[in-house]
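These are the structures, in structure tokens.
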Structure I
Amino acid sequence: MDGMSITSLISNVLAFGFWLYSIALLSSYLLVGIFAMLEMRKHMRSSSFTDYSVLASSSHAPGISILAPAYNEAATIVENVRSLLSIHYRNLELIVINDGSKDDSLQKLIDHYQLRRTDLFVQPRIATKQIRGIYRSTNSVFHKLIVVDKENGGKADALNVGVNVSSQPYIVCIDVDCIIEQDALLKMARPFLDSRDARVIASGGVVRIANGCEIRNGRLVKVHLPDAFLPRAQTLEYFRAFLLGRMAWSRLDALLLISGAFGAFDKEIVIACGGYNHATVGEDMELVVRMRRYMEEHRLPYKVTYIPDPLCWTEAPASYKILGRQRNRWTRGTIETLGIHRKMLFNPRYGRLGLLSFPYWLLFELLAPIIECVGLTVSLALAVCGGLNLPLFLALLGFILSFGILFSILAILTEVLTFNQYNGSRDILRLTLTAVLEPFLFHPFIVWSAIRGNIDLLRKKKGWGDMSRQGFAANKPNKPNYAKN
């Protein structure tokens, strides 16, 4: 064989391999869309018969403890706590964990909510950093509020402190700077009440992008589509991830991830599993996987459910710098979680988790950026050497791009036909245009950030990095969110 023939053979083999992988990936997306539609239809039908006002005032509603870790949140901490205290739910306690903030977050809470240090026995069911003080309000209006001051230990440690302090059987873990819908807890509590044949150990809720929305006194007043391209692209991305992806995995009872911004858990199982893991930056995903693994290994019937209603609103990174750090951390957290629980991969003992969820996350979430990067690099090298089958390459690339755009449009259509938060024709047009531009302006950066995450993991990089945000009000300064943990 001459050099040209060998180059051509390599080109054809690689092209065929990438073609097979692409077909498998796109087929999985197609199935995700189908399962998501079926599950969404089921949810919308069942929700139409639910009267949440009855649950709101019922003494039989399950007790819930909201755990809100805070680190250097002085700029918005008072407003955010006010928002959480206004949530409609009877059996509720709000636990704000000040994770060794270096600013005056704690003092602002003490002054505004009339807090006084109190002696409260805390059973150390999960090992944590030292608690420096526990505060409760002298004003009966804020009787649901508990503020814990502790040594800095990171978000996972702060949440574990909250678990130890909590007195209710269910915990809801949120980011303190998120905006929660008034009926969010009512909808999150429903799966725990409805299940009869299996124990619901965790339930996730939709997280939406709050950039551009009107926020007053800690409440969402009016929804607006972000004007900037980057938050708008993330809005579309969240449509695909939450309305399609997690709805489909919920229907398959194989959901591995509940967003750390808003998730509800059965506290007894959380404690039995040892709480949040300090050894990973993806503590939210790792806890869900560990809880599911615990239930599988003990042969206990259980469910992990998902609520598609828009329950939680958060600020998305508005700069490529901050977005890159976020996606870098997400990649490292995914790798760490799959590595910790690698025993489950292709293991029939864990049912659909081992045979379906884990392989999917490995092949189409973890390896997808690497395969895409390698594929483009090899294609470029073959093009330079004159060995690239250009018609086949362009056909495959065009097919993948077209499918991706259509999948995004499906996500937009799902939003319009269900919750329709962005109900203006102009907003729908802008989202559609974003879907067309995203593969060229947004996706390549996400792939590169994932590659950087792999590299940083090999370099044993720890921590979150500086995650400064602009805040919901234009006059509020940037603030770090677990910046140095």
Structure II
Amino acid sequence: MTFSARGRLRMRLSGDVEKLVEAPAASEWTARVVKAEPSETSVHVQLAELRFADKQGLAAEQRSWEERGYKVRPHVLGSVYGISGKVIDNRRYLLLLDEELQGRAAERQTEILRKHGVRTSLFEEVRRPSRGVLELLDSAGASVALAQDWIAAEAQDGAAIEVRGVEHGVGYPSHGFEDRSYRGSLLFTLDRAGRLAVVNVVSMEELLRGLVPAEIFSRAHPEALKAQAVTARSEALAKIGLKHLADPYLLCAEQHCAVYRGLSGEAASTNAAVEATRGEALFSPDGRLVDAVYSAVCGGHTESNEVVWGGPADPSLRGRPDTLPGRKAPAKPEDLPAFLSSELPAACRLSSFAQPAKYRWERHFTAEEVDALTAHLQLGPVRAIAVAERGVSGRARLLTLSGERGATQVRGELNIRRMFGMLNSAMFVVSPERGPDGKLAGWTFRGGGWGHGVGMCQTGAIGRAEAGQRYQAILGHYYNGAQVARVYE
């Protein structure tokens, strides 16, 4: 990875003896991996996830699985830490199968599903982080020094650091490479696979300056921008110690965590929103930090967290209508076809940033296309597709597919969307299309919304702001009465 700075650069290279390299402004440098060993992890079947306060539930789950003849153990995921005297605690319990599976995890999951009807997930435990040798090259390509595990680069006098060819949008139509500038410092090190990882080390407020405009329209109403700033800050704090456990960073810069473009993506309007809400986060009525997830367009009704991701129900993440105050919806998601066809007074439809193709959509597949997309299931030609379970918003939770050689079920909002070329959302009804001869010709998915639908609807937040709601009220609606509180100045 090639980088430079508008000001003087100071680079530290780790090793038995730490090396220091000073460089003039505008000089160009390259960091690369010379030798690497990926991290070592062990895979365990995760049988259950429970709230950290639910000690009785954990004991009951543990006893239930031990009575079935399994050796299990609890694992604490997350962390507890303090900010300006306020305690942030995002810990939860995982109940793991206490076995070394060594490539047999999927087989063990299938066995548990067949014997007990319980769907499980996998959890990776880190045994040893990646390690290796990195090399620092000057603009002529000459080797300047080697480092063990990491190189830290910091621009003097607060200057930005520019990085060439940053990859972004991996797995999405927006995938590409672009040069970007960053505040703070950079750490060149190794990710879990032993590849080069470039980590931007910044304060929370600097992080939000580069994150908020990448997640919401910077031209949106100021109150919506403030709501986005608070949700982004809350979610970042809530995710510490939960994601990328084998990587050298807390959050990635992609959709998996939160899109982040650094200084290159900043806008005056969103910087103002970040500053206006400095240090503010979202807390539930009982004082817990809210994991303030959000999605682009809820389609008229948000979804409950356990429907989309499994795990325990979060009282702050309950699915609810997105209708504006004083307005009544003519249909409810219980009758999803009517709900999708009705003219709802939904905030995400009435927003000036509403996009009809994201609020309501259709996808058509030929029978051949569906057979190709589901070929790995070995069902043969698909003859029936039906939603077996839905969430409160009507989003599919369990999909049944039947073919000439058998039937199966696909569980999970994201798994279902991916099955059909990444559907816009899981809020859909599916119907067969038949040709003039009456034979199956294809399938039509008619749906609403864009994204998972949990937490704040970003387009809806804009609609609510335009209708006169302050950011505190917007957040209180989407997060079930949660309140904004300042955790640091």
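Laid out as a table, the results:
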item	result
For -6500 (helix-only ellipticity at 222 nm (-39500 (n - 2.57) for each DSSP H run of 4 or more, over all residues; to 500), calculated) the corresponding structure among I, II	II
Winner on relative contact order in percent (Cα under 8 Å, 6 or more apart) once structures I, II are ranked, highest first	I
semi-axes √(5λ) of the Cα gyration tensor in Å derived as 39, 30, 25 - corresponding label from I, II	II
Comparison of I, II by distance in nm of label points 7 Å out along Cα→Cβ at positions 109 and 453 - largest value held by	I
Source structure (of I, II) for Cα extents along the principal axes in Å, for residues 149-212 alone, computed value 37, 31, 21	II
Top of I, II by distance in nm of label points 7 Å out along Cα→Cβ at positions 237 and 261, largest first	II
Mean count of other Cβ atoms within 10 Å over residues 61-68 from the coordinates reads 22.8; which among I, II	I
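A short reminder: the numbers here are calculations on the coordinates, not readings from a lab. None of these values were measured; they are calculated from a predicted model. Cβ atoms are built from the backbone, for glycine too; each structure is taken alone.
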